[in-house]
Structure P
Amino acid sequence: MEKVVGYLGLGNMGHPMAMRIADAGYKLLVFDINNEALIDFRERQIPVAESVRDLGDKADIIICSLPSNEIIREAVIGSEGLVTGGRVKTYINACTTGSNFAAEISEELTKKGIATLEAPISGGPPGARDGTLSIMASGPSKVYEEVTPILESYGRRLVFCGEKPGLAQVLKLANNILFATSIFATTEAIAMGVKAGLDPAIMLDAIQAGTGRNATVDLVMPKSVLNRAFDFGATIEILMKDVNLALEEGEKQGVPQPVSQQVRQMMLLAMHQGWEQRDLSELVKLVENWSDIEIK
């Protein structure tokens, strides 16, 4: 019998990832508490589960893309969560949760005979739409091998970190704290050039070919800042969550993080101004405001 892939959480990342799974020909079942997120799937006649438990009753493999650990805990191991479903045998976590939480969920699901694969992603909504995400995976190697074709429907680069629960989460947090750092470091550098009279587009073009290249230079600045669209596709609140998790992991491992701590302070300034739901590309406005310039 053909296995059913369930997808839980159809937000900025989950929606395009689930669509790519459907486009790859897999039998897909989806669920989200937001009815608007389900419109496109219903229009394509992709089945929609009635509840999280119903998803667990009808899908063999379930991929989760939810915004916070609290929501994930309730949806996965809560009293009406996926764990109560009678069919699900494999749980794939595409979220950034931190290693401690990953181990907690894995332990609870293992008790119910459900295998867990951590598979957080990087590349943002554009990567999800294009199927070019980077996927960091950890968990049972046999499970990873079995679901690799599914992961390849939305990811271009897959990296298997090992079987220890949480390893992929540590790698994802390392990636995300570097990304957050790059936003502020890049904005400071570009602001300096703009105030001196340089064209920011020329600066980015040069830096893209140099040692200062990073995701903010390649993606955030040219696609969301120079045009003043501020539409990268993820909120400041979501990135703040990841920065906090990275600092927790660093403390757990005994690694000093003075630079990361400063990044957190910068982000807290944005949060305290009520910017939680703004696009993360708007973080550049902190430096712009202090520098009395606009990067465009």
Structure Q
Amino acid sequence: MLGIKINHHESGILLDQQHFIEALLEQYGMTQCKTVNTPLVPHCHLTPATEEEINSFNELKINFRSAIGSINYLSSATRPDLSFLVSALLQYLEKPGILHWRAFLHILKYLNGTQELGLIYEKSPNNSIEAYCDADWGNCRVTRRSVTGYLARFGTCVILWKSRKQPTVSISTAEAKYKALCDLMSEILWLKQWSEEANILKTSQPIITWEDNQSCIDIANNDGNFNNKRMKHVDIQLHFIKEIIAAKTIELRYKPTKEMLANFLTKSVSHGELSYVFEQLRLERIGERRSVEY
């Protein structure tokens, strides 16, 4: 796999992109930069650049699209911790400003201190798939669109993750949550088909999907007041989710927000929250594992 190093150890493999990151830091003259412990300052929101900010960036003569493409590759291959900020920066490829460039440099400072991080894939006694789904309502300060974040694990190994701004405005938290669940469902349907064909899951075994809004779960499971007028705007999404639940493709369960692993895919979070995610998703430093290279 291009730019990805496979480290073998006694119980599995570790995928990392340290050499790719080193080359990226060298390319932008950031090998000696000070490090930071989050990809973006917590609770920071990026906004469209002003004409002055665009002009300031243009004076640098830098290919912003190429720069963001590099970290987009990292975020989609081995570094889910970059996904939220990369998704946000991808919205400004046409008219980047100096503040967007500084956000990119902030990522490089973060990568300089975390370049040894990699994803662990090893055998697990729990041969099942579980998914986590979240949405940050009205996250975008300009459009007020929400951000969807979801991931799935096979045993203890993360096998997919996604962060993206929703294409339309949601008028309630429930609508944002159901839109996120609908996005996840297309991934779940593919995962379930693949896992059954590979004899990993039993046909009757639903994929546990965790959600941190109990009201949404109750309504999706027909335990809530579906006829409430406030829910009419999510009618189509809700019926789709109900069908998936009725077919036993998924089983929707509650997870407290502080344990919601998809939360970091919907907003910028603190170092403490990232550390919890690293532990749960098996994102570890290479040096912490005795490895043999092939």
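Just so it is clear, none of the values below were taken in a lab; they were calculated from the coordinates. Treat the numbers as computed from the prediction; the structure is a model and nothing was measured. Cβ atoms are built from the backbone, for glycine too; each structure is taken alone.
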If mean count of other Cβ atoms within 10 Å over residues 80-87 computes to 23.4, which of P, Q did it come from? Q
With relative contact order in percent (Cα under 8 Å, 6 or more apart) derived as 25, matching label from P, Q: Q
Determine which structure produced the value 33, 27, 14 for semi-axes √(5λ) of the Cα gyration tensor in Å, calculated from the coordinates; the candidates are P, Q. Q
Given a value of -12000 for helix-only ellipticity at 222 nm (-39500 (n - 2.57) for each DSSP H run of 4 or more, over all residues; to 500), point me to the structure among P, Q it was derived from. Q
Say we calculate distance in nm of label points 7 Å out along Cα→Cβ at positions 40 and 104 for every structure; which of P, Q gives the highest result? P
